[in-house]
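Just below sit the structures, each encoded as structure tokens.
Since every read-out is calculated from the coordinates, none of them should be taken as a lab result. This is a predicted model, so every value here is computed, not measured. Cβ atoms are built from the backbone, for glycine too; each structure is taken alone.
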Structure P
Amino acid sequence: MGADLPAPAAELPYRRGVGALLFNDDGAVFVARRLDTRDAWQLPQGGIHKRETPRQALFRELVEEIGTDRAEVIARSRRWLRYDLPPELVGRVWNGRYRGQEQRWFALRFTGTDADIDLAAHGKPEFDAWRWSALEDLPLLAVSFKRALYRDLVDEFRFIPEASAKPHP
């Protein structure tokens, strides 16, 4: 990645962050529709603050973005995964300081109920809608510049839906 970026952007660092694949008891994953990109859905994600571990950032981001941290970590990505912003966004996002994100991804089992999810719980919402989706559908739902990353997530975590699903009585 990064070959399509103009030379100055290609020299910028990646912003360190985390991402969450939050699975419910049926093995479906949480996705939300961004207010600023209404035709695309994404997984909860965000930056890591100074003196914050990736795990701390993960649970903080869950609370900030979806209003709950009722979840337990069941797996994490083997490596940091990256995506580049498209050239037209490089100078506008994150004050032009980063070319994209380098993220540690976590798979989590949701331990709450749908009523625990509140997209407006933390002041300024990033999302206007949410739903549970099949893991395999994530790349089709994502904004174009995150599709390769989401395909990597599907490949790495494809064992989770069966592992997280609980039998129904």
Structure Q
Amino acid sequence: MPSKLPIAFRAARVDSGPGAVLAQAMRDEIAVLYDGLELDADYMPAAGPAELSAPGGAFLVGWRAGAPVCCGGVKRLDQDACEIKKMYVVPESRGQGVARQLLHALEVQARRLGYRVVRLDTGPKQISARGLFESEGYAEVDDFNGNPVAAFWGEKELSPPRPG
């Protein structure tokens, strides 16, 4: 059931403030889901401040009723393609359409950064994430980032920004 309260997305940092708190909550949840997995380990695709900051990346926090409820980032892969990273919604805001709004905000950010293709991945225990991605037009592609935990890699072409 979607909440009637709007979500305001603001640029943030993944390594400080509310962005860091949300990113840590996501890491903690992933470590439980995947038995101690550390997202920042050397064998995992990088998604830290260097990747999720300007000029090629970005990190957003979504706010509702004055509280941070979600986060996610955009990471440059090459001139035309980026990857969505660190999508997270606080448990009390799940099932309300927040993840879909976050995904849309990240796609808008990717367009602003000049990307024409967006990619992402998710693990086998994140069934609802995969369902969201597929329902939003992400087609399954081959492993593009070497994530040893992912079970789905998706890609979507971004439509050009609307004039005006």
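Given that helix-only ellipticity at 222 nm (-39500 (n - 2.57) for each DSSP H run of 4 or more, over all residues; to 500), derived from a single structure, equals -8000, which label among P, Q identifies that structure? Display every interim value, and only then the final one.
Working: P: -6000; Q: -8000.
Considering all the candidates, the number was obtained from Q.
Computing FRET efficiency 1/(1 + (r/R0)^6) of positions 59 and 155 (r between Cβ atoms, R0 = 25 Å, to 0.05) for each of P, Q, which one ends up highest?
Q
When relative contact order in percent (Cα under 8 Å, 6 or more apart) is computed for each of P, Q, which one produces 20?
Q
Here percent of Cα pairs over 23 Å apart was calculated and came to 34; which of the structures P, Q was it taken from?
Q
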